[in-house]
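Have a look at these structures, which come just after this line.
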Structure 1
Amino acid sequence: MKLKSDIIKDILIPASVLLASVLIWQLAAYFSSADVTPFITIGAMVGILGEAEFWVSFAFTVLRALVAFACSFILALVLSILASWYDLIRRIAAPIVTALRSVPTMAVVLIFILTVSPSATTVLVGVLVLFPTFYSALLPAATGVNKDLKEIALVCGANRLQRLRYVYLPIMAPAIAENGISGFSLAIKLIVSAEVLSQTAKSIGMMMQTAKAYLDIERLLALTMIVVIVCIFIDAVGKSVFAYLEKKMM
């Protein structure tokens, strides 16, 4: 019951902020005599949710986001731990991560479009953007492991695998969970953006691109709102579950 209560609270607060934003939007649309209002957009959302095409596109977008997230997060986690063990790896990784963070996303998308399929482009772009973000967040957690604990593990004869399992991962758990939760919602937003640029078939991004081509602003706004709501929901539920498990373990 406590977990359900926390999840409800974490969903209701962002939902309330979103509702307030919609009301402000409605007032602004009313006084400016704008053609597109929140109620029209909500109606378009309801219509989209009833389309089979949307659910197919949504499933493929989420799948691409999962692949990009999993690849980048696992790579960042492994490399951050290795970098905390070996100074040479940390020195080699530092300029690579900096370079990846500096590369313009648009340029990367255009390069990949010319070399690989649009679907692969979205995943590769997601990995290239997410990996340096995860690595930079996880490295301090890996290097911040208490020296006394590491020495105790060595005295007890623990090998590297045992030290990883019983020392590093438990201490890094909060950073892993926090970045994992926020990282997945970020992955969805990145994948949708890449889908729009690469015009990936069977994707939310392609649906947005089609709406833009037909100047269907209501549909475009509705699709954007759906992505925002999904990301808020994932973030809220993930944080609530993590907070609940953290309290249980204390």
Structure 2
Amino acid sequence: MDIIRKIGAVTLESVRRMGLMGLFLVKTFLYTLIPPIKFGRVIKQIHFIGVQSSLVILLTGSFSGMVLGFQGYYSLSRFGSDAFLGPMVGLALIKELGPVLSALMVTGRAGSAVAAEIGIMRISEQIDALELMGLNPYRYLIVPNLLAALISVPLLTAIFDVVGIFGGYLIGVKLLGVGAGVYFGEMRHYVEMADVLEGLYKSLSFGVLIAWVSTFKGYYTGILTGFGAEGVSKATTQAVVLCSVLILVWDYFMTSLLF
């Protein structure tokens, strides 16, 4: 009976936390739709999440495109189809690798920092101080991060796609001898607007996931993870792990069910 009781307790706690996360997201969207919006905070978070993540995105995107160029060329050349290197690199980056890898990079660089920042504010009672001053923590902390992620992640994904395609061009055209006209010409024929929109929709949803999970874990630091430095470290780790897993799972469902 003790085993059954423990399993039931764990299940109830998991369901409670899932409901708490759901209510947190609903409240965040409600405060996003109801003015006023803290535009100064939004701009600051766009700079933090977007601009300061650009170097990581540039490096990751360029080398991802180079790897795709190498692997794609040697795979396609076996079947005499190396002329389709451009469409392969373009579709792989625009539909899948661009949105997913960009979201994972933003999660590791910005999502973890957001969770840690809000978590420190929670354990140092700064959030309680905001409430005492009449400031809504959702408007001041959560909504700006959500809006900034919605704006920054699609733009970073677009940068990732462009530099990745250029990285594939450097390897395929300059190093391996594929014609430049063939590389871009075939890409123009096979990459359609629907593929670009698929990547856009994915990056928007990933932006919501990053902001939602990171701010939730930070906001409930001490309540769900314990107080002190250990609580902040647990909240940050849980935010990165959960967000990364949700990104991959949600990518599968969007690809299989919606597209």
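Using the calculated result -29500 for helix-only ellipticity at 222 nm (-39500 (n - 2.57) for each DSSP H run of 4 or more, over all residues; to 500), pick out the matching structure from 1, 2. Derived from 1, not from the others.
Taking 1.07 as the value of Rg/Rh (Cα atoms, Kirkwood Rh) derived from one of the structures shown (1, 2), identify that structure. Only structure 2 yields this read-out. When distance in nm of label points 7 Å out along Cα→Cβ at positions 120 and 240 is calculated for each of the structures 1, 2, the largest result comes from 1. Work out the source of 1.00 here, i.e. which of 1, 2 gives that when FRET efficiency 1/(1 + (r/R0)^6) of positions 96 and 136 (r between Cβ atoms, R0 = 35 Å, to 0.05) is computed. Of the structures listed, the value fits 1. Source structure of the calculated read-out (semi-axes √(5λ) of the Cα gyration tensor in Å, for residues 128-175 alone, 44, 8, 4) within 1, 2: 2. Largest in distance in nm of label points 7 Å out along Cα→Cβ at positions 88 and 200 among the labelled structures 1, 2 is structure 1. Ranked by FRET efficiency 1/(1 + (r/R0)^6) of positions 48 and 72 (r between Cβ atoms, R0 = 35 Å, to 0.05), structures 1, 2 are topped by 1, which has the highest value. Highest-scoring entry among 1, 2, by mean count of other Cβ atoms within 10 Å over residues 192-199, is 1.
Every read-out reported here was derived from the displayed coordinates using simple, explicitly stated rules and does not represent laboratory data. Everything quoted here is computed from the prediction, not taken from an experiment. Cβ atoms are built from the backbone, for glycine too; each structure is taken alone.
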